[in-house]
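*Asks:* Each in structure tokens, the structures are laid out below.
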Structure I
Amino acid sequence: MDITVTDEGTGRYSIRFDGTEVQLDGRDIRELLVQVTGVLAPSSDIARQADAYRREFTSRLVTADDVGIQALLHAADHDDVVVLLKIAENDDALREKLEQNMSEKSKKMCWEDLDFRFKEPPPPSLINATVDHLKRIVEELEDDGRPVF
């Protein structure tokens, strides 16, 4: 496979895979690096940093106000919410915070999907990608004047 990475300037990068080109910004490139490193070298410092990144994000969610949590849950993709609930399975405070801000119908759908999709723990790369996506949603909400934390 032919892979080429080009710095387009002003924080934009182009990655070409056998003729398919993807444009990314610096944050996307860093997240790609973290995920690839986590898959190839899960015991590396980067993988440990990614785990700390996830823990920091979820601990902030626990202290977020209910309106912010509701905005996040409303803006997030269903799959991201399901993975977030999987992360929260062993964190009673986070699970309760999320569930108290979900409708009964939404909770039922998410927990059914979680039971169906995750009989085994999700791979760290999926957890990291989900946390990164949710952090971006939080940043967008906050940029729009709707603080989550």
Structure II
Amino acid sequence: MDYPMRHPERAIKDFADQANVLHRCNVIRLGFNDENGPYVVPLSFGYEAADGKITIYVHGAPTGRKAGLLAMGGPVTVEADLCHGFRETGHGITCEYESLMGTGRAVLLTDAEAMHGLQLIITHAGYAAFPLDKSVLPRVQVYRIDLISFTGKRRTV
């Protein structure tokens, strides 16, 4: 079921503006749901944004709950946000923020695609020149999440 945004005037509708919010975020959160209930995990990430599409890249160990949930191939939720602080409004206190939320499915990458994803992750982390070689691939899994839908929202006072 689609729920309308409560404050549509706060929507970030411009794609470049949405991608800029993501660019300024250091961490995303991936949300899953399984028989044990909801599971949300914060992650470093890389991304590509072009032609109205956002692709997220994440990595992690080949074992554990996150790895198991990613391997199931079910839907995932991606959330990224920036909190710019809290302000008095005259009738209360509010948070100034920007956020991006989306859904997609994770795909396990191998070989050159996995290396591309890792390069995007370390570049986003500020280490574009860090030397990578494929000897890391047996110890890490790299996933691509093509966002099927996403929305941005901003609150400023």
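All of the numbers you see were taken from the coordinates with simple rules; none came from a lab. Note that the structure is a prediction, hence the values are computed from the model and not measured.
*Asks:* One of I, II was used to compute helix-only ellipticity at 222 nm (-39500 (n - 2.57) for each DSSP H run of 4 or more, over all residues; to 500), and the result was -20500. Which label is that?
*Replies:* Label of the source structure: I.
*Asks:* Using Cα extents along the principal axes in Å, for residues 61-132 alone as the calculated read-out, with 31, 25, 23 as its value, let me know the right label among I, II.
*Replies:* The read-out was computed on structure I.
*Asks:* For relative contact order in percent (Cα under 8 Å, 6 or more apart), find whichever of I, II sits highest and give me its label.
*Replies:* II
*Asks:* Next question. As an exercise: Kirkwood radius over Cα pairs in Å, for residues 21-100 alone, calculated from one structure in I, II, equals 14.7. Which structure is it?
*Replies:* II
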